[in-house]
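Structures follow.
Just so it is clear, none of the values below were taken in a lab; they were calculated from the coordinates. Just so you know, these numbers come straight off a predicted model, no measurement behind them. Cβ atoms are built from the backbone, for glycine too; each structure is taken alone.
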Structure I
Amino acid sequence: MIELASATWEEVRDFLSGGSRIAVLPFGALEQHGPHLPLATDTLQADAVARGLADVLEAALLPAIPLGNTWSNDALPGTVSISADTVTAVCSDVAGSLERAGYALLVVVNGDFGNRLPLQRAAEASAARGGLPVVVLDYPGLVEIGDAVKESPWAAPGLCHADELETSMVLAVAPALVHTDRMAPAYPELPADFGLRQMALAPLSPTGVFGDPRPATAEKGERIIAHVVAESAAVVRRVLTGLGIV
């Protein structure tokens, strides 16, 4: 792995001449995650998965994008959201720059639900013009490993927000930022059409929590991240095979 933020241009030149020519971009967000987790939770998690993935793939790791399309949490202070168009534009610009530099593939590790469609639009736009292939990963295998490690119920199927899973991941990568004394469960009553249409999350939970963070542990977080990294690597390897790169 080569970490672009600390590398020199000569080191990158050498990487591109003999390495995998894969770039990994963590795309996060700055949004509320209850009273006990930092606003950068999604960025911290995306960076951890991206770092593990870049290591496995011997890829280039880009610095994390710390802002995302997270309007759904605007109602609680601290959340800073950028538009869907901006998310698409940032990803597209990064892809274009990497393409000109000679990379063969951009893998985006997405840390926030609101970024999903905008990032896919960027991937589609690059493919439509015959540009750099872009793969967007939304934590493959997360629900599977969640079912395996969780001791608390899901607030909704697959919903992870300031719950046991997210708290465990932050405990694994940045334990000093977790306020364990402020952990409290919250299982808001969700609309019957939750997940079927766009809606704001913040008004649904006064604390911003969806689930029970109290059973969280760093060991669970390490298991979650390792599983998601392995599943992500499997996806990327299939893409590489399809592209004829390996």
Structure II
Amino acid sequence: MRDFTLEKYGDLIRAILDAGYTTLTVRGCLTGNCRNMQRAVLRHDVDRRPVNALKMAELEASLGVAATYYFRYPATFVPEIIRQVHSLGHEVGYHYEVLAKAGGDYKKAIDLFARELAEFRTLCDVRTVCMHGSPLSRYDNRDLWKGYDFRDFGIEGEAYLSMAGKNLRYLTDTGRTWSGKHSLRDMMPDAEPVPVETTDDLVDWIESSGEEGLYLTVHPERWAVGEIEWVAGGVKDLLMNAGKMGVLAVMSISK
């Protein structure tokens, strides 16, 4: 079976369950006991193709699993899909990128954050948020909280900042690999790399590592349903990875 298909993602979830992990949403981890159990926090950044998010949400629901889905505004803000994902028992959050949109203007960015969050809250109760990496922007959207407090908006946690220190091994499928080598901003502070590349590698590692806590970030658009989508997704990731390397080179020179 080819990697990064919806079927392969199902195999990954079954391996997590078979290994004895309790699956949690981001909010579930932040508001519950996220330490004294073998747990796996499941997070989805819906950067593109929200229909893929719905298919993934349906698969997880069929396996008895709840996850957190962060949608962008307006890129993946599709009310009907968001409502359906939420109705399946998943947490829905806001994938904000306002500092990049505002060109580094903090006042403009926080006003934009308030307006976009309000749009999400017309659909469901949003209690956690997650920055979008905006890899081609010079601005890190998390920096917004150096000048403001997300708790002032009734937000209980930020999926990077608030999850630090939870003793969770962080893994992301960024760049169509689990190695993290193509992550420009999609990383946790002081996260130790895991020696895996493919999903099969990750399944083997989960089965043998005995790791107590996992934190997986999965991008639904990366997990194809058909052949054409699988090929197109691979080409897009190749181009994006090349662009990220270019950004890193420019950043290195500017330093």
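Here are the numbers for this structure:
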read-out	value
Mean count of other Cβ atoms within 10 Å over residues 12-19 from the coordinates reads 17.4; which among I, II	II
Highest-scoring label, criterion being mean count of other Cβ atoms within 10 Å over residues 116-123, among I, II	I
With mean count of other Cβ atoms within 10 Å over residues 4-11 derived as 17.1, matching label from I, II	II
Per distance in nm of label points 7 Å out along Cα→Cβ at positions 44 and 76, the highest-valued of structures I, II	I
Label whose coordinates, when Cα Rg over 2.2 N^0.38 Å, for residues 124-163 alone is calculated, return 1.21 (choices I, II)	II
Among I, II, which structure scores highest (criterion: Cα Rg over 2.2 N^0.38 Å, for residues 84-195 alone)	I
